[in-house]
Structure I
C-alpha cells in the first residue's frame, strides 16, 4: 500500500505529521509490517524526534542553523552554488547530514513509536514550500 503525504511549510523548522501517518495506517492496515517514508526533495529531511516539549524542535533548528549558516555568512564563502539564495546550499548540506527516509515497524496497524516520539519533516529552506513524502506499507508474512 502506498500514498503520498503533502505538507505545507512556512520556512525553516520541524513540522510534525505523525497524526496523518497514523490516520492513513488506520484506514489501510491492521497487520504487522514495515512502513517506509521518503521525502521527495533535496533541501529537507525526515526525523523521528521528541514531540512532548516544543523546545526540542527550537533547539534542533538553532543547532543546525549554527552548524550550517547561510551561504552569505563569512564562514561559508567557499560555497559555489549560491544563485538560489543564501539558504539553498546550506539546506542541501543539512539534508545530506540527516535522513531523507525512515523505516518504522508497524504492529497490528499501529506504528511502534516510543511514548514521546513523533515523525517530522525538517524544512531547511527559509521560504514556504509544499513538500511530498512518499509512504509505503509492506505487510510482513506471518
Structure II
C-alpha cells in the first residue's frame, strides 16, 4: 500500500460532498479550467487542496447570481492575476440585464392579465369583445 501524502488533501467524493456538487460537476469544472487539475495521491486518486471546497462554493454562488461559467472563469482568472474592479462592473452589467428581463416579464404579465380579463378564448379566432390579442385582428388575413 502506498503511503498517503503528508500535506492535507481531499478526495473527489469529499470535495463534492462538502461543496454540495456531484463528482461529474467537479470533473467538468476541471475540464473547463475553473479548477486546477489536482495532483495525484500515491494511490492514483485525485488529491484536492482543502481550498477547493471554498472555490466551488464561490463558483456556485456566482452562478446563482446569474453569471455564466464563462463569466465566472474570466473573473477567477482575472482575480488570480491581480485584483481588479471587474467584479463590480460585471455585477452592474448583470443588474442591468436582470432589470431588462424584469421589464420584459412585466410587459408579458400585463398582456396576459389583459387576455384573462377580456375572456379571450382563441389565439387566432377570439370572440371576446375588445380582444387585446393583436393576432385576432390579423386572423382573417392569415387564412
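Things worth noting here:
- Distance in nm of label points 7 Å out along Cα→Cβ at positions 101 and 133 derived as 2.8 - corresponding label from I, II: II
- Value 39, 19, 10, calculated as Cα extents along the principal axes in Å, for residues 29-68 alone, assigned to which of I, II: II
- Source structure (of I, II) for helix-only ellipticity at 222 nm (-39500 (n - 2.57) for each DSSP H run of 4 or more, over all residues; to 500), computed value -20000: II
- Identity of the structure behind 2, 8, 13, 12, 10, 9, 7, 6, 6, 7, 7, 5, 3, 2, 1, 1, 0 (criterion: P(r) over Cα pairs in 5 Å bins from 0, in percent, calculated), options I, II: II
- Parent structure of the calculated result 1.8, given that distance in nm of label points 7 Å out along Cα→Cβ at positions 21 and 37 is the read-out and I, II the choices: II
- For the structures shown (I, II), relative contact order in percent (Cα under 8 Å, 6 or more apart) is largest in I.
Every number here is computed from the coordinates shown, using simple stated rules; none is lab data. Please read these numbers as outputs of a predicted model, since none were measured by experiment. Cβ atoms are built from the backbone, for glycine too; each structure is taken alone.
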